[in-house]
Structure P
Amino acid sequence: MIIVQIKDNESVDRALKRFKKKFERTGVLKELRRRTFFQKPSITQRKMKQKAVYKLATYGQDNNE
């Protein structure tokens, strides 16, 4: 549970901004989006491998371009 203490003479906007930062750091929304649909583990692994190949080709040391 996220608790935000409002300080003396602090506006609600500032407290809301601090709450939003804390909420984002917890990763709840990211996890919720990830769980909205089921993906087979084999497909997840395939996508991770494709992403790794792309990163290596783009940012790898052997990129002579």
Structure Q
Amino acid sequence: MIKNNVSLLIGMRKMSISETAKLAGVAYNTVYKLYHDETKGIDFSTLNKLCYALDCTPNDLFKYIPD
């Protein structure tokens, strides 16, 4: 199982969804759905932009937990 830590990272940086979306250059709805864990996947370009905006790695955004 893959655990989504996007909301945790946004909260730790005391940013809003809208600030994160603007800094990353992605749609508000994209970050909103990731924040609320309502997505089935993520595009690599979106992942790259989020890593830039949140100053992190993909490993920080998502964690693998064996089933």
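Just so it is clear, none of the values below were taken in a lab; they were calculated from the coordinates. Please read these numbers as outputs of a predicted model, since none were measured by experiment. Cβ atoms are built from the backbone, for glycine too; each structure is taken alone.
Suppose helix-only ellipticity at 222 nm (-39500 (n - 2.57) for each DSSP H run of 4 or more, over all residues; to 500) works out to -20000; of P, Q, which structure was it derived from? Could you put the intermediate results ahead of the total?
Working: P: -20000; Q: -15000.
Only structure P yields this read-out.
Quick check on the output: 1.7 is distance in nm of label points 7 Å out along Cα→Cβ at positions 20 and 52, derived from one of P, Q. Which one produced it? Don't jump to the answer; show the numbers that get you there.
Values: P: 3.7; Q: 1.7.
Source structure: Q.
Name the one structure among P, Q that Cα extents along the principal axes in Å of 35, 21, 19 was derived from. All intermediate terms of the calculation are to be shown ahead of the outcome.
On the way: P: 57, 35, 13; Q: 35, 21, 19.
Considering all the candidates, the number was obtained from Q.
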